Every structure is written in C-alpha cells, then in structure tokens.
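Rule-based calculations on the coordinates, nothing more; no lab input. No experiment lies behind these values; they were computed from the predicted model shown. Cβ atoms are built from the backbone, for glycine too; each structure is taken alone.
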Structure I
Amino acid sequence: MVDEQQGVPAVRAIGLRRVYGDVVALERLSLDVWPGEFFTMLGPSGSGKTTTLRMIAGFRTSRLGRARA
C-alpha cells in the first residue's frame, strides 16, 4: 500500500534494461506513476510495452535498474 501523504509513487521504475538475445527491449527506462494518476503506454509492436509491464509486475527481471508496484 502506498502512503500518499509521504509522496511515494504507486509505481516506480528506475533505469530498467532488458535484452533478449541481440535485441534490446528496454534501455534505461525510468518512470513514476502517482496514486490517482491516469497512465497509459502507447507505441508500436516491439517497443517494450509488455516487457515494461512484466518487469513492474515481477514476471521478468532486469540486470540493471529496479521496478516496484
């Protein structure tokens, strides 16, 4: 549970990087999503949207950076 009084984001990703073989899916992605904020990710196929969500949820790992929800 996020405490809004302390100014802590509901979702935070810092410097995420994910590589599949020779393909870099994410490179230094950082973002904060604040409680009550409407957030969406738009982009073409293969741009890293699903990879980002899977890393935030903990289904994928990053050798660099960190994510939490």
Structure II
Amino acid sequence: MAPKHYIQIIRQRNGFGLLYEDQYFPPGHSLAVDNLKVLFLPVVIATEVGTGVFERFVKWHEGSVVV
C-alpha cells in the first residue's frame, strides 16, 4: 500500500516494488481481517501470492540480472 512515488524512488535505485490490490494477511488472522473488511479495506488471508504477481517479479529479475 505504498504511495506510487515510493515505487518510482525504488525503480530509480534499480529496485523492484509491487503494488497489490489487497493487503495480505497470513492464516490465523481472520478476526483482524474481518474487522478491517467492515471498514471496507481491501484485505485477504492468503498463503501465497498469485501466479501473475510471481511472474512479474521473475520477468523483472531476469531483465535486471547482469551476467
């Protein structure tokens, strides 16, 4: 949930940042997630990130590795 200009700063320093639509919580935090959902906040319980997110990271990594 970082401001977009943080992502720009990260990129300027050759880093990589992802913006998620939801904030992820690990299993066992269902009460906290339920309380946050009442406030209409985008939160989910997940044990892993989606395939598309992982693929974006791998694509960036492959393009940034200097051999």
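Computing relative contact order in percent (Cα under 8 Å, 6 or more apart) across structures I, II gives 37 for structure I.
Who wins on distance in nm of label points 7 Å out along Cα→Cβ at positions 40 and 56 among I, II, i.e. which is largest?
On the way: I: 1.4; II: 2.4.
Comparing I, II by distance in nm of label points 7 Å out along Cα→Cβ at positions 40 and 56, the maximum is at II.
The value -3500 for helix-only ellipticity at 222 nm (-39500 (n - 2.57) for each DSSP H run of 4 or more, over all residues; to 500) was derived from one model only; which of I, II is it? Structure I accounts for this read-out.
When FRET efficiency 1/(1 + (r/R0)^6) of positions 16 and 32 (r between Cβ atoms, R0 = 25 Å, to 0.05) is calculated for each of I, II, the greatest value falls to I.
Taking percent of Cα pairs over 17 Å apart from the coordinates of each of I, II, which one would give 56? Structure II accounts for this read-out.
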